[in-house]
1. Match the computed value 5, 19, 18, 16, 16, 16, 8, 1 of P(r) over Cα pairs in 5 Å bins from 0, in percent, for residues 200-247 alone to one of the structures 1, 2, and report its label.
2. If FRET efficiency 1/(1 + (r/R0)^6) of positions 88 and 496 (r between Cβ atoms, R0 = 35 Å, to 0.05) is calculated from each of 1, 2, which structure is the one that comes out at 0.30?
3. Taking 1.7 as the value of distance in nm of label points 7 Å out along Cα→Cβ at positions 224 and 392 derived from one of the structures shown (1, 2), identify that structure.
4. Determine which structure produced the value 35, 25, 19 for semi-axes √(5λ) of the Cα gyration tensor in Å, for residues 112-279 alone, calculated from the coordinates; the candidates are 1, 2.
5. 1, 2: which one has helix-only ellipticity at 222 nm (-39500 (n - 2.57) for each DSSP H run of 4 or more, over all residues; to 500), as calculated, at -19500?
6. To test your reading of the models, identify which of 1, 2 gives 3, 16, 26, 27, 18, 7, 2, 1, 0, 0 for P(r) over Cα pairs in 10 Å bins from 0, in percent when calculated.
7. Can you tell which of 1, 2 yields 0.20 when FRET efficiency 1/(1 + (r/R0)^6) of positions 344 and 464 (r between Cβ atoms, R0 = 35 Å, to 0.05) is derived from it?
8. State the single structure among 1, 2 that was used to calculate P(r) over Cα pairs in 10 Å bins from 0, in percent, for residues 176-431 alone, giving 6, 22, 29, 24, 13, 5, 1.
Structure 1
Amino acid sequence: MNLKFEAPTFLQFAIIMSCVKLLLLNSYKSTDFEVHRNWLAITYTLPVSEWYFEETSEWTLDYPPFFAWFEYALSQVAVYFDDQMLDLDNLGYNSVQTVLFQRLSVIVMDLVLLYSLHKFYDQLFQGKDDDNTKMFLLVSIFANSGLLLVDHIHFQYNGFLFSFLLLSITDMLQDKFLPSAFWFTVLLNFKHIFLYIAPCYFVYLLRNYCFRRPIQKSWFTIFGVDILQLSIFNVLKLAFVVIGVFMISFGPFIYLEQIPQVVSRLFPVKRGLCHAYWAANFWAVYATTDKVLTIAGPKLGLPISKQSDVASMTGGLVAQQNFSVLPNIPAIVTGIVTILFMLPALLRVWYRPYSVKTFLPCLTLCAYASFLFGYHVHEKAILLVVIPLTLLALLSSKYARVYIVLSITGHYALFPLLYQPAETPLKILILLLPTLITLALLKKIHKVENGFFGLPFVTWYESLYLYGLAPLYLYTEFGHQILGFQEILPFVPLMMTSFYCSIGVIWSWLLLYSDFLLEVEKEEPKKKQDASSNTKRKTKKKIQ
């Protein structure tokens with residue numbers, strides 16, 4: 001008897017996952033919980049003119065205005081749960097009612113993410129009642145391991161924010177340029193970290209919307225575009241949408257002459273290259289190398305900087321840091337490097353317009369570059385890469401390979417956020433269960449068999465690397481302390497996790513870049529061949 005798999009509806013899955021998330025109500029919560037409680041108090045208690053000046057708590061308001069208004073809206077409901085949480089002087093307040101409200105607010109706002117997923121599936125898979133695709137989207141995004149760890153335990157609202165990105169991507173893939181620009185601009189005014197992928201939007205919209213398709217070759221072609229085909233009307237419409245959203249967001253603060261203060265909160269400069277816990281990026285490799293050279297330096301005769309504080313760079317402090325042996329990296333250098341590594345993807349979009357196939361890979365590569373080479377990158381920012389890459393994994397098996405390497409590695413890199421022993425079984429389950437389900441679904445979607453050690457899509461050496469996360473976990477969680485190294489080398493477990501995971505993230509980035517750029521070279525000969533055959537046909541007709 002053949003049993004056909006039938007995926008739950010979006011509503012059914014939302015109910016199931018909401019019940020699962022309710023079980024996490026009393027789990028560990030980070031300082032971000034107090035951050036958002038304080039923001040509730042700021043927006044509820046103070047007039048708008050004081051929001052970005054208040055500093056009773058060290059957790060000052062440092063998100064764009066739309067998020068501040070979002071907190072204000074939540075505070076209007078929070079007062080009915082426990083009005084004491086809205087007292088500015090109640091620092092660290094976390095009554096049962098406060099915890100209940102804040103946890104429920106994340107669960108409820110995730111319904112916006114569910115709506116965006118439904119729209120993505122409904123509009124881009126019209127007429128294809130594909131249960132595997134639907135289930136993959138639900139498990140890999142709505143039940144995403146990273147979102148469960150970061151939002152529903154650690155405490156943030158990333159799922160709600162990513163819903164705007166998904167709405168924007170859905171519209172862009174259907175050539176609905178203005179709605180896409182609208183949703184993305186709204187997103188920027190909720191959380192400015194998404195500025196990292198703004199170059200992709202700028203180039204894609206300029207090339208595909210602001211410039212009309214050329215009818216014939218022109219003498220006025222510069223950098224691959226006919227400047228006479230620039231549509232001033234489209235430029236004005238796009239500017240109206242983007243500037244309009246920014247004016248709604250920042251308008252009150254322009255009126256109050258507080259823009260410099262708001263900007264200073266959004267972009268603080270007195271921070272170090274690496275976050276307290278090193279994100280799994282290029283700078284983790286750089287910092288690890290410096291650490292090794294610091295230890296080996298005296299034997300090798302290397303000069304050691306007396307101003308170095310690298311020993312404390314994984315200790316949880318947010319400040320400017322100095323390296324011992326390697327040069328210190330200023331923010332301007334990371335900005336230049338990030339832009340340089342975005343350029344190949346942006347140029348591909350510019351010189352190969354009118355193809356929606358270029359947008360999503362370019363967006364993902366821009367997110368990759370910002371995560372790998374950005375300044376003071378948070379480990380949680382890996383979600384900015386994982387979410388769009390999840391959508392790419394549906395398109396081809398080569399993208400699925402990249403997704404598997406990154407999703408497993410990137411989500412594992414979030415483990416140190418939950419450092420209490422009580423959360424150990426929980427975070428392992430949250431990583432393994434969605435991963436196993438998505439692997440099984442991707443196999444069905446792309447019709448492939450298991451590879452080395454049961455992992456589909458990936459090579460044998462990638463499988464070995466991914467399975468290497470198990471002994472890494474055993475050592476960092478138990479072995480390091482059992483061997484008695486915790487007192488003399490307390491930084492090693494975090495450093496090992498960051499370094500090991502950064503190798504996987506960098507490798508997945510290289511894979512995606514090579515797949516994206518080499519695809520051009522594969523298409524070009526075919527076009528030349530088609531052009532050549534067309535010429536031969538025309539010549540043959542003329543002869544006849």
Structure 2
Amino acid sequence: MISLYDTNFTLLDWSIVVCYLLTSIVIGLWANRYVGNLSDYLVAGRKLRIRLALATMTGTELGLVTVMYMAELGFIQQYASLYLAFLEAGAVLIIGLTGFVVYRLRDSSIMTIPEYYEKRYSSTVRVVGASVMVVSGVLNMGLFLKAGSQFLTAISGLQDEMYLKLIMTGLLLLVLFYTVLGGMVSVVITDLIQFLILGTGMVIVTGVVFWSIGWDGFAAIVTEQNGYFDPTNPENPSGKGGGIGWLQIIQMTVVIGSAAMLWPTSAARTLSCQSAAVAQRLYTLSSISFLARRALPVFWGIGTFAFFAAQPELFAEFNEAVKTNSSVTSLSAMPLFLAKVVPTGLLGLVTAGMIAAFMSTHDSYLLCWSGVITQDIVAPLAGPMSQRARILVTRIAIFVIGAMLLIWGLWYEVSSDLWGYLAVTGAVYLSGAIPTVVGGLYWKRGSRAGALAAILGGLLGLSAMGPCVEMINGWFSSNLNATHLTLMTFAFSAAVYVLGSLIFPDQPRESNTFPVNPVAEV
């Protein structure tokens with residue numbers, strides 16, 4: 001009988017993974033030679049052409065965390081979870097076809113979203129907006145490290161909980177090393193390599209998963225195993241996780257649509273493009289890769305469910321491990337499955353691709369949030385700073401954020417699936433940024449007071465985190481959940497932006513409007 005921790009991962013696979021990681025270190029050292037100023041460090045000198053921009057955006061957005069949480073959704077919600085893939089691809093395609101927001105942002109020659117806050121509103125809005133963005137962003141990536149470590153421990157068959165902590169620390173130190181050295185130059189180069197490795201690996205794994213389960217196995221999920229198929233049904237018939245329903249679909253439409261436009265790591269690629277037209281085209285072409293980045297991991301998760309459901313004793317062993325071993329959660333199911341069906345050697349290549357994806361996301365996020373701290377919080381408050389001082393502050397911020405991520409990853413326990421946590425923490429920033437940026441670009445009457453109210457209103461999104469939801473329901477004897485509170489936060493921020501702008505208008509000033517080309521002329 002197959003054991004839960006049986007794996008095809010051998011010394012050969014470890015060798016492949018280590019060789020890849022050493023190559024990444026060499027790239028970081030090499031890229032450091034090309035960092036001359038902060039523009040090089042944060043936006044790669046604004047020299048990304050469409051092919052490289054497409055590869056680096058896909059490399060960043062197709063991180064191991066994305067693979068893990070989408071596979072987790074595929075495992076607990078089966079076919080119903082595919083709706084997220086089509087939502088995101090549709091949102092990205094619409095943005096690319098219309099140029100909505102992204103064209104005007106790139107045309108403004110800014111390096112970060114908060115820099116726009118100052119150009120359109122004031123330096124106070126910039127500092128406050130950047131502070132909320134960093135809180136949201138660091139919380140959002142707070143569990144990335146743990147998810148990546150769970151993948152590696154599960155796929156390699158490591159059972160001791162201490163291995164999880166050691167691997168978390170080791171991976172973090174590696175990412176810090178080459179991100180601090182090379183900034184966006186090393187990020188872009190490694191993203192390109194990781195795009196090629198991971199893209200190839202995902203296609204191969206998808207083939208292996210299909211070959212292992214077969215048509216009959218995938219069909220049996222619905223016909224025999226009571227699988228979840230209809231996302232509009234709020235009840236999950238499989239009993240393996242929470243349901244979806246129309247209200248959550250609306251929530252995810254708002255969150256994903258907002259993130260597609262303004263999530264800072266995506267915006268960093270937009271602002272690194274050669275021109276506004278390239279930035280707009282980037283979104284149009286990225287819609288395909290964004291569909292794949294969610295759909296393929298869901299397919300793996302569905303295959304994982306079929307694999308375990310066909311072996312009740314193994315499924316029971318997994319459920320027991322979730323209860324007794326803190327290093328095993330529903331996130332671990334997919335790598336435990338791949339460890340048994342992907343052959344030795346190929347498993348090492350796949351793991352290297354997954355670790356590459358982990359590093360790609362981590363380096364971009366670390367650079368993004370540290371850049372915001374330097375450019376949009378420290379510099380406006382401290383006054384004129386040299387390029388060397390700015391890069392130094394950015395590097396210090398990377399280390400501080402890294403330490404916070406390690407502590408948070410070890411301490412915080414997710415009360416729902418990982419994607420639910422990411423949507424809630426991301427909404428803290430997005431709920432205030434959407435009215436502030438969209439209103440600033442397309443509504444002349446948007447004011448500083450409205451922007452501050454909207455940005456600070458986004459902090460209400462913290463109430464949608466698991467422990468806060470429990471406290472609120474306890475205080476008010478209510479039955480609210482994260483979906484309700486997230487939608488309320490978006491509505492509140494939009495309302496106070498409009499009301500604040502109408503009640504406290506700005507004095508007319510020439511810098512309130514950017515001289516940009518109309519979207520229709522692109």
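1. The value was obtained from structure 2.
2. Details: 1: 0.30; 2: 0.80.
Among 1, 2, the structure yielding 0.30 for FRET efficiency 1/(1 + (r/R0)^6) of positions 88 and 496 (r between Cβ atoms, R0 = 35 Å, to 0.05) is 1.
3. Numbers: 1: 1.7; 2: 6.7.
This figure was derived from 1.
4. Computed on structure 2.
5. Numbers: 1: -19500; 2: -25000.
Traced to structure 1.
6. Details: 1: 3, 16, 26, 27, 18, 7, 2, 1, 0, 0; 2: 4, 19, 30, 27, 14, 5, 1, 0.
Traced to structure 1.
7. This figure was derived from 2.
8. Details: 1: 6, 22, 29, 24, 13, 5, 1; 2: 6, 22, 33, 26, 11, 3, 0.
This figure was derived from 1.
Every number in this text was worked out from the coordinates using simple rules, so none of it is lab data. These numbers were taken from a predicted model, which means no experiment stands behind them. Cβ atoms are built from the backbone, for glycine too; each structure is taken alone.
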